[in-house]
Structure 1
Amino acid sequence: MPEYKAPLRDIRFAMQELLDFEGHYSKLPGAEDASADMVDAILEEAGKFASQVLSPLNQSGDKGCTLTDTGVIAPEGFKQAYAQYIEGGWPSLAQAPEFGGQGLPESLASVVAEINGSANWSWTMYPGLSHGAMTTLMTHATDALRARFLPPLVEGRWTGTMCLTEPQAGSDLALLRTRAEPSEDGSYRITGTKIFISAGEHDMSENILHIVLARLPDAPSGNKGISLFLVPRHEVNEDGSLGDPNSLGCGSLEHKMGIHGNATCVMNFDGARGFLLGEPNRGLACMFTFMNNARLFIAQQGICHAELSYQGALSYARERLQMRSLRGAVAPDKSADPIIVHPDVRRMLLTQKAFAEGGRAFSYLCAQLVDLAHGAEDPAQRQRAEERLALLIPIAKGFLTEMGVEAASLGIQVLGGHGYIAEWGMEQILRDARIAPIYEGTNGIQALDLLGRKVNGSQGALQQGFAAEVQAFIDAERGNAELGDLIGELERQLQRWNAITDRLVAEIGQDPAQLGGAAFDYLMYSGYTVLGYLWALSAVKAQQALAAGSSEEAFYKAKLSTARFYFRRILPRNEGLAATLTDSIDTLLDLPEDAFAF
């Protein structure tokens, strides 16, 4: 397994030079303590924790969790690492001070989550899901429930989950059957089975708070009849102390392809006591608070696996000797040259690097928008941030997880046969990465959300608003002679994105089936274009640093080279997507169903 080292120089570049987090925090209410020195100190400590504590547990954690008569036991070392995590105050980093939090910006916690996730994604899912539970309780719980349940959750003594999926109800939650019966004391009795529940049961925390979707007895059918409930593993007394075990438990652990270190549970609720969150029959809308948080978290998973696989592949490529460079021996004193000199290996490494670093910038842009959507004083600024997030969240989740799988696969390829052998750890990265395009809404669902609800639902306005910002950047750099080829190509891609959007909105209005045929390719085209914008912006910042005489010449030249690689070798994928986006839905639907038989 690669020994993860937090890429702090690139993280600082994305935060400070590319997106001006220091200026962002100086204008964000409540972020006064997030000075450059404090942020830097937090990043340094996060890097140490990830590399020294979490990374060594990644490969051993692949052995998986154990289901016993008394519950689920996490892999060896996970519980101890979580205790250190609590001791360091990490769970409370971005939580409200009135519940024991440190009140720092959510975006800073997001960066820390990326560092942890790159070192050990399975472990990071435990506190990651807790963060979503905290946000949901802050937004939708009553004052009494918040006072009772949030402090230990913020402290990290308790963890949280999200319980949506059922055997018959995956992406289609209208089919949900879990029941909620009112009790005389104002609570509810929850009965039903949930599957694929990450961190549903484990021994790392004192209590687990399940955020559960269920139906009230008089609820209407479909999505409009779903309510949201808080269901603790252990009953919680009025004074906050733990009571008896609730009527719920893990029925089994899923046997899965990857992320073995995280307990993916079948959870059975047998009249478990729960509490209503938000309004009755408005649970799906409330749950989107958790789901949007989770989708950004999973977008980061793509970056995490791309980064870890890149680090492993790069280390191997520098040491592995095979053949000679086509331009002559690079290491004549050795039996062969290191494979990093070969163009095809460079292609794979640069693809990983472009996705990891470009994806990092994309993720941080979204995190910055979350800060503004939740905390900006100006209502217009909050509204603008919410609109940008509505467009960018499905693109980030779908595109970055697809790229994470590709990067992880390339990491295996760089190592060749050794990449396919478990002891090197590269194949685990791919197995862990493969779930990311599936959970928290499959990427097909993300694509339908993007093109259907967001783009078509706004008649193109959400896409137009973001495109106008990109166009403003292009206009500002139009006279940049050194980077004119990148700026010009970005404008061509942007204009075509605008034209594709306008055409699809018109076509969907005439035939709604066109939505399903175009959605995924539209999401991918959008992702490549957004990443193109961020790589062009990165190139401009690198150019400016070099012109100012920076002593980090190698770092900034690498940024410029990677930007050019992205524009010349990856962004041209949009040409094929543009072609498929002009095709009729008939190509997909003309074939009769029985013709699929074999």
Structure 2
Amino acid sequence: MPLNATLSDVTARIIERSRDSRTAYLERTQRAAEAGPARAHLSCSNQAHAYAAMADDKDTLAAGRAPNIGIITAYNDMLSAHKPYESYPAQIKQVAQQAGATAQVAGGVPAMCDGVTQGQPGMELSLFSRDVIALAAGVGLSHNCFDAVLYLGICDKIVPGLVMAAATFGHVPAVFLPAGPMTSGLPNDEKALVRQKFALGEVGREALMAAEMAAYHGSGTCTFYGTANTNQMLMEFMGLHLPGASFVNPETDLRQHLTTAATKQALAITALGNDYRPASQVLDEKTFVNGIVGLMATGGSSNLVLHLPAMARAAGIILDTEDLADLSEVTPLMAKVYPNGLADVNHFHAAGGLGYMIGELLADGLLHPDTSTIIGTGLEAYTREPKLRDGRLSWEPGPRDSLNHKILRPVSDPFQPSGGLKNLRGNLGSCVMKVSAVTPERQVIEAKARVFDDQHAVKTAFRNGEFIEDTVVVVRFQGPHANGMPELHALTPTLSVLQDRGLKVALVTDGRMSGASGKVPAAIHVAPEASEGGPLARVRDGDLIRVDATAGTIDVLELDFGSREAVTPDLSANAHGLGRELFDVFRKNAGLATDGASAVCHPNNPAL
């Protein structure tokens, strides 16, 4: 099957747009590759510091002839998704030793949970934790003692930050190790219903707590298709995981064998062998296009619209929102996983999962088949799935038909003909909307605005019974420069209640929504942001706003709108408390949301 024309055209323009920056990046990584790890060139004193605690591995390390794996880990036991990583370093070291090689924990990176900080001041650190993770990984790898790196991370900002680090150290092979989703608990739609009842005062906190604990009940990622599981999909479409590794549950024999196999693969692709596969070779323009197609075909998290440009920029590749929008138009929505449907990721995996989707998209010319991956050239290998046969791991052909058409459909009969995200433009600026869970009749909303400067004021107005007509809820001064661009997912139950009452409701904000946000139309990541004098700062209560995901427009329908003065915000409340003062440098230096809202990987960083 020839490549889809739009896929080919978008890839070509990304390559052309990125020519200078990508060439400079590849030249840098080539020089670093030629220099090699400094391990063998360190002074005796330097080496002694690096190997002092390595016991039986000291002689192997000092000889410098066997591969040494660096482990970057996001382990902590507050995040259920990262709890399984506690045992990974010991297993990785044992596998390396058995192969005559070594492994060291190069460093840890922070891993915060947006589910804990939703609606709290700590959420204002969330987006920039991605940059901190990239920086922390860079510190760990700066010792320059590693022939390959295993990256242990899953959740919202962690994988994007780790990819930014892997791209920056692009001369070093990079293998990403997932840990898998927790087993299914209370169905997500039942949990959401309890949340709505709590917002209405129909149930108390005890019932709410019981529902939440029944949904989030063990080790592994949350089972809905939010940002964490979208990250795992992305790593598979981009060839940074082993095939079929993303959604195998933690603490299973298959998961343990996959971790062993990933370690062996990392050892096999170092510059010391005959199959050198540096991260810079895997992370090319075609790989990022394949990742975008995966995002659209699965109806994944809108947060990746922010992360993908920042990740790509670290590899010298320049993405823009038009690339994502054009690919979305030609990519069918093939999956319905909560919040886009009732199924969770375990059901999705059982129905055929990523291997089935990749096979379908390849057959229809909607993926580049010839990308470099950690296991070889070509994405066809990712249509296979891992199996344990008599205690041995092998990969077998995956299903060629969906096992549940309510969850997973072929390209020829998708849930929607186009992907899960839309790019909107108008006199309010540029923004995105996740439409995969929004019914068609709610994708066009024209109503009067209610303007708020923080999410708590929205909840207060709701409790006071102030929403009695169709409304476009505008929440501004939530961008990266204002307060770090927090997710506003805590508004979802409130807005869902209004919608269920029969009102037409939309959210417009320069902030973010969770990757788990669903049925309420939300025009998010509005840029330029209000605190920088963007058009949102000129909106008034009662303005008629039209949000049209079908036409791709967002406009204030008032004749004097363009001539108004922008409101000047008071941002003093965002400056201090729970570490926010430490992140002032990120708020001041963040790029636009359309460029990824990064303080370290954006167009104005001369080093990139």
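Brief remarks follow.
- When distance in nm of label points 7 Å out along Cα→Cβ at positions 203 and 499 is computed for each of 1, 2, the largest belongs to: 1
- Test item: distance in nm of label points 7 Å out along Cα→Cβ at positions 171 and 467 calculated as 5.4, pick one of 1, 2: 2
- Kirkwood radius over Cα pairs in Å, for residues 179-218 alone derived as 10.5 - corresponding label from 1, 2: 2
- With helix-only ellipticity at 222 nm (-39500 (n - 2.57) for each DSSP H run of 4 or more, over all residues; to 500) derived as -11000, matching label from 1, 2: 2
- With volume of the Cα convex hull per residue in Å³ computed over the structures 1, 2, the top value is the one for 1, the highest of the group.
- With distance in nm of label points 7 Å out along Cα→Cβ at positions 19 and 123 derived as 2.5, matching label from 1, 2: 1
- Highest-scoring label, criterion being distance in nm of label points 7 Å out along Cα→Cβ at positions 115 and 291, among 1, 2: 1
- Test item: distance in nm of label points 7 Å out along Cα→Cβ at positions 187 and 491 calculated as 2.9, pick one of 1, 2: 2
- When volume of the Cα convex hull per residue in Å³, for residues 267-450 alone is computed for each of 1, 2, the largest belongs to: 1
- Of the structures 1, 2, the one that 17.9 was derived from, the read-out being mean count of other Cβ atoms within 10 Å over residues 163-170: 1
Only the coordinates and a few stated rules stand behind these numbers; no lab work does. Source: prediction; values computed, not measured. Cβ atoms are built from the backbone, for glycine too; each structure is taken alone.
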